[in-house]
Structure P
Amino acid sequence: MANRVVVSGIGVVSPFGTSRQRFRDALLAGESGVVPITAFDVSQCRTRVGACVTRFDATEWIAPMKLRRMDDTARYAVVVTRQAYEDGSYAVGDAGDDAAGVMLGTYTAGGQATSEYLTALHRGGPTGAPAMLFNSTVANAPASLAGLEFKLRGPNVTVSQKECSGLAAIVTATDALRVGRAKVLCAGGVDAIFDIFFRVHDRFRVMAASAGPTPGPFDRRRDGFVLGEGGYALLLENEASALGRGAKCYGEVLGVASVSTAVGINHWPESSEPISRAMRAALADARVTPADVGVVYASANATSALDHVEAEALRTVFGSRSPLITSIKGALGECGASGAASCVAAVLCGVHGEVPPISGLTEPDPVVQGLNVVLTRQPPPNRIALINSVGSGGSICSVVLRIARN
């Protein structure tokens with residue numbers, strides 16, 4: 001019999017800071033984390049904004065000498081891993097823990113360090129290349145550094161499926177816990193905005209053409225997503241372990257699913273069928289029906305193509321009985337950690353007894369006709385939440401959570 005998997009801790013590094021309460025309250029208030037880009041010059045770019053991490057001082061969490069070997073994604077990973085294990089009151093002994101691990105999803109990890117390393121190498125030759133950055137040029141560096149920092153000797157896995165990466169890591173971790181490959185896993189996503197990555201997106205004109213506020217998902221005026229960054233993690237644990245040590249429980253992972261569809265490497269799904277298939281598979285795994293779902297945290301990100309096919313998929317699965325439909329990407333942007341961010345939002349807001357509105361949605365597009373999109377914060381009809389995450393290139397994941405009562 002498969003182990004039941006519960007959520008016993010949460011870690012957050014977001015555009016609203018590192019506080020779980022501040023993250024929850026900002027989303028419920030409909031605030032936006034989208035701000036002008038200041039880390040590098042965007043004066044010649046079509047898009048000049050991003051959902052950038054703020055109120056984050058890595059030295060509060062990590063020794064300065066260790067920071068020299070970490071890029072932003074690694075810093076986010078170490079911090080959210082520490083937060084999640086501390087929030088879950090799970091203590092790792094001095095000798096380490098063979099049953100505890102890390103599974104993180106990322107789109108950008110390794111990219112920033114590689115860019116800086118190669119720039120220095122080409123400018124100054126081998127002696128000019130920063131040796132301390134070399135270890136961070138691989139995508140698995142953030143999860144590996146988190147495991148080393150906290151002596152987590154169980155599974156250490158990095159998942160990279162573009163925008164779907166964070167939720168894919170949660171799916172992977174749930175599967176591992178169910179079959180007993182670990183007792184507890186920090187699962188989620190980390191991503192960072194950096195110069196070249198931003199400029200590539202700007203070059204292909206997939207981001208919102210804006211230097212200021214942008215329309216949110218499902219809004220009639222939308223014209224592309226905003227890049228986001230940050231770290232978001234759930235401490236997932238088999239139920240017997242959590243109960244045995246008297247841990248608090250934010251909720252339970254009831255069902256997970258991962259599917260794919262054949263599209264171009266940078267294209268969103270061309271039809272609603274694969275998204276419908278992912279949701280139905282997750283619901284079947286959870287042994288619940290569409291009528292049992294109270295809220296959906298959609299993958300919609302303010303691109304015309306994705307918003308359209310996901311809206312069609314939601315109508316197909318839920319019919320005329322639409323649950324509440326929200327998306328956090330108007331507030332937090334799109335990145336490889338977005339699916340994990342949606343899970344964290346679903347848990348924190350759900351335990352509080354509310355669903356956040358879609359930030360930036362003021363003029364709903366006709367594409368959402370018949371769907372109960374959330375324009376103002378409101379209580380969910382029940383404790384079942386479904387989270388979607390869609391990656392350009394064809395990866396799709398869905399997760400069903402049962403949220404604990406406050």
Structure Q
Amino acid sequence: MSGSRRGAVLFVDDEPRVLQGLQRMLRRWREEWTLGFVESGREAIARLAEEPFDVLVTDLRMPGMGGEELLRAVKEHHPRLVRIIFSGEMDPAGSFTAVHLAHRYLAKPCEPEALVAALTQAFALRRWVEASPLQGLLGRIDTLPSLPALYARLLSEIQAPHSSPRRVGELIERDVGMTAKILQVVNSAFFGLPRQVVNAQDAVVLLGYDTLKALVLSSRIFGQFDTRRLHGLNVEALWEHSARAGLFARTIAAAEALPRKVQDEAFTAGMLHDIGKLVLAQNFPEEYAAALDDARQRQRPPAEVEQVRFGASHAELGAYLLGLWGIEEGVVQAIADHHQPLAPAAGLPETVGAANRLAHVLLEEDGRSHAAGPEPEAGDGARGHTSFGHWQEACRALLMQEVNHV
């Protein structure tokens with residue numbers, strides 16, 4: 001696939017009026033993108049056999065070959081294609097089974113800006129992969145995690161015309177395990193809420209949609225992996241590290257008086273910054289266990305050893321996966337760069353990078369070590385940042401609040 005080729009997207013919907021509306025909506029992009037429109041799954045399969053496309057956008061409920069069958073066929077025969085569900089029919093009983101076959105979901109009707117942003121991000125992701133060593137690693141990976149169904153339901157409810165915290169809370173409460181995890185996190189001293197939260201609806205109001213989405217997504221991602229295959233990787237310890245990094249990232253962003261949106265993105269990126277480790281451990285259990293053992297014995301950062309053994313690190317791989325799922329571009333970039341040297345100006349990448357380093361540093365101060373491998377850079381380059389000491393004290397104070405809370 002040539003890096004100079006125009007981005008190409010194929011739309012599939014059995015309603016001609018919907019396709020005509022999409023053509024009008026995207027008229028100004030015809031000079032930059034290749035746009036294809038077909039009215040059935042069978043037509044889509046034939047078109048994909050004839051032309052290269054980067055993105056498939058399909059309805060679910062269609063006569064003949066439905067959207068779920070189409071997505072399953074495309075996943076098998078065109079695994080590198082970005083698969084997007086574009087539907088207004090997302091009932092828990094049936095349609096959400098198709099979510100596991102797609103990378104992301106857009107609700108009908110969709111604002112033009114949201115559709116253009118989704119396609120722009122997908123094409124940018126393709127160009128990034130083609131220009132990076134990650135392309136070789138992706139060719140060796142058999143399976144990537146699916147977009148969690150509960151997360152897709154959550155997005156669907158949030159995007160609904162009559163969405164409300166009550167309705168979102170009721171959705172969360174249908175999942176007892178998820179409700180318990182959210183209440184456990186929100187009632188910790190880390191969030192510093194003024195009162196005990198006893199139900200998911202109150203948690204939604206106090207946390208906000210962005211933080212809630214991060215908690216649901218991270219929890220569901222960690223729950224997708226078979227821990228029996230993840231040799232040498234302590235998933236529970238990795239979850240604790242990720243949760244601490246998310247809270248530290250938000251603390252640092254708040255200390256720097258960054259906008260609330262950036263604080264929420266910092267929390268999301270901190271929670272998800274290491275999911276690439278799970279993907280590597282799942283797809284290369286023995287090889288990745290050996291890489292972690294090598295990192296421990298040589299006292300080198302796991303990301304450095306990953307680069308040598310796999311051609312790319314967990315940071316780039318995790319960023320790619322989240323980019324496929326349509327996570328905010330700033331979050332994706334911060335995850336890709338979280339092992340890079342900290343820039344003087346404190347932005348989203350710096351908050352996440354510093355939070356990751358501090359989560360290791362403060363864990364070592366507490367007499368423990370991280371189960372996923374050493375992070376010797378945590379105490380080196382990061383300490384040279386002019387604000388690192390200030391951030392460290394803020395995060396240490398947060399940890400002390402949790403100790404006193406317990």
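Can you tell which of P, Q yields -17500 when helix-only ellipticity at 222 nm (-39500 (n - 2.57) for each DSSP H run of 4 or more, over all residues; to 500) is derived from it?
Q
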### Query
With relative contact order in percent (Cα under 8 Å, 6 or more apart) computed per structure, which member of P, Q shows the largest figure?
P
### Summary
One of P, Q was used to calculate distance in nm of label points 7 Å out along Cα→Cβ at positions 293 and 349, yielding 1.5; that structure is P
#### Entry: Structure with the greatest value (metric percent of Cα pairs over 35 Å apart, set P, Q)
Q
### Task
Please state which of the structures P, Q yields 22.9 when mean count of other Cβ atoms within 10 Å over residues 13-20 is computed from it.
P
### Query
Suppose you compute FRET efficiency 1/(1 + (r/R0)^6) of positions 109 and 253 (r between Cβ atoms, R0 = 41 Å, to 0.05) for every structure in P, Q: which one lands on 0.75?
Q
### Message
Going by FRET efficiency 1/(1 + (r/R0)^6) of positions 125 and 269 (r between Cβ atoms, R0 = 41 Å, to 0.05), which of structures P, Q comes out largest?
### Response
Q
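None of the figures in this text is laboratory data; all of them are computed from the coordinates on show. Nothing here was measured: the structure is a model prediction, and the numbers come from that model. Cβ atoms are built from the backbone, for glycine too; each structure is taken alone.
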